[in-house]
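No value in this document is a laboratory result; all are computed from the given coordinates. Bear in mind that the values here come from a model prediction, so they are computed numbers and not experimental data. Cβ atoms are built from the backbone, for glycine too; each structure is taken alone.
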Structure 1
Amino acid sequence: MMANNNSIKKTLIVAFSLCVVCSVVVSAAAVALRPVQQTNQELDRKTNILQVAELYKPGQSVAEQFSHITPKVVDLNTGEYSDRFDPDTFDQFGAAEDPELSESLKGNDPAGLGRRENFATIYLVGDPTDPEQIIVPVRGQGLWSMMYGYLALKGDGNTIVGLSFYQQGETPGLGGEVDNPRWKALWDGKEVYSDNGMEPVIRLVKGGVDSQTPNAENKVDALSGATLTSRGVTQLLQFWLGEQGFAKYLSRFRDPSQGA
């Protein structure tokens, strides 16, 4: 009986020691790889921004291509630029979880966010005082997932260059078609606002859009068989391009008298 007890004790000691060693190795690896992960995340972010702006050139340095893009932090409540945060490091998703840097959307939350950060990072292509493009982050609830993306607008703050979602978990072949290049190409040249309007009118519609469709410049084909995902795309765009999002900021480009 004593021999058996010693055997069990030794087994437990070996198992515990192995767990400790494995934990140390995993922790050390995580710490060592964190800078690499952060670098890859930053590279992926810049690549996505270049792609939605139709500026990405495979095989060329992403850093060099991105050198013509200026990040800025915008106060969503005023539409003004803010120097409170470094645009290269500001975490707006983290800010959305901080009650001091965000506000609850309870009762008025079409995009399904829960809370909206008070500051957001936008990206200006070319001269920051007279940009060729303005790229804004957008996100909202689809059928199965929170969809994260970027919307690129021309310097007029109204005409769409591209829309791209870099993270989403919608149904492949249905809502997942938000990643289909053919569908994304439909956004080029569409307009967010009507003449002199402050409320966004851009939306997805069933049945297809052609030159005979009334207000076709503000409409894009809905995703076939993905009604709820299509509705989610419309709602998230109207939220982020409306008064709770970037409307105040973008109005400065649509009305030159306000200054950019």
Structure 2
Amino acid sequence: MLRQRIITAAWLAPVVLIGLFGLKGSAFALFTAFMVLLGAWEWTNLAGVSRQSQRIQLVAGAAVLMLLMWFTGAALAVWPLWCAALGWLLNLYWVTQYPNNGHQWQATARRLSMGLWVLIPCWVGFNILRESGAVWLLFVLLLVWAADIGAYFAGRRWGKRKLAPRVSPGKSWEGVVGGLVATTLLAIVFALLQSLTLGVGIGLVVVTIIVTLTSVLGDLLESMLKRYRGIKDSSQLLPGHGGVLDRIDSLTAAIPLFALLYLPVLQGQVLPL
């Protein structure tokens, strides 16, 4: 298993880094759309769609939607991010209430709808962040990684109080605090490196805290869906690593929220509606 993980990471990491930071404009949008559509393929399984032909049709429909959004300018607009924010409030309610109120989201059609506000705004957020400059896309990626690393070590060392035992028994509140400490330090370092004003730097720290907590929710949401479906990984598309969603679940929450909350402050302007 370890050997397979290393082999997959050896070719995957360069491809992802080149795609995210070497491409711009429509090429970048196409690359990230491909990533998101792989996640959409896995989401159809999480939603309970078993027939391969139906799954292909649903993913094709998502691709058409993204194509229309690109040509109409919606792929760089703020309204999908607001849809994501509202959707993640619903996700928060369902995760914290699990397994109660499951009837509100367990129908296949509702889980598919949930995928729309999780995956499509993530793609929009990727595009907006890349247009604003690669540094802030890099920041959000580092934020998610720092949150995971901080949570892992703090959880192993001090973890006692379970965060959501019915959803993900391994996560603890101490781990969340460890993640917050790591990402707050990251935000301070970035604020200094980018020579941000005091007010904008404080804004970055505040937004970082909010986005860090939301990234945890992204992880918990996928765990809830997998637990309901009785599966360990979203797929086996990445041998040794599970599926695409297993790798980007936190990003689906962090990317759109960071773009929505911080870029207007950073750029001193309102994103186009």
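Computing FRET efficiency 1/(1 + (r/R0)^6) of positions 50 and 186 (r between Cβ atoms, R0 = 30 Å, to 0.05) gives 0.15 for which of 1, 2? Derived from 2, not from the others. In this comparison of 1, 2, the computed figure 15.6, 49 for Rg and Dmax of the Cα atoms in Å, for residues 154-233 alone is attributed to 2. Here the criterion is Cα Rg over 2.2 N^0.38 Å, and among 1, 2 the highest value is seen for 1. Between structures 1, 2, the greatest calculated value of mean projected area of the Cα convex hull in nm², for residues 98-161 alone is seen in 2.
Calculating relative contact order in percent (Cα under 8 Å, 6 or more apart) for structures 1, 2 picks out 2 as the one with the greatest value. For the read-out FRET efficiency 1/(1 + (r/R0)^6) of positions 130 and 210 (r between Cβ atoms, R0 = 35 Å, to 0.05), a value of 0.55 was computed from one structure; give its label from 1, 2. Answer for the origin of the read-out: 1. Among candidates 1, 2, the computation of helix-only ellipticity at 222 nm (-39500 (n - 2.57) for each DSSP H run of 4 or more, over all residues; to 500) that gave -26500 used structure 2.
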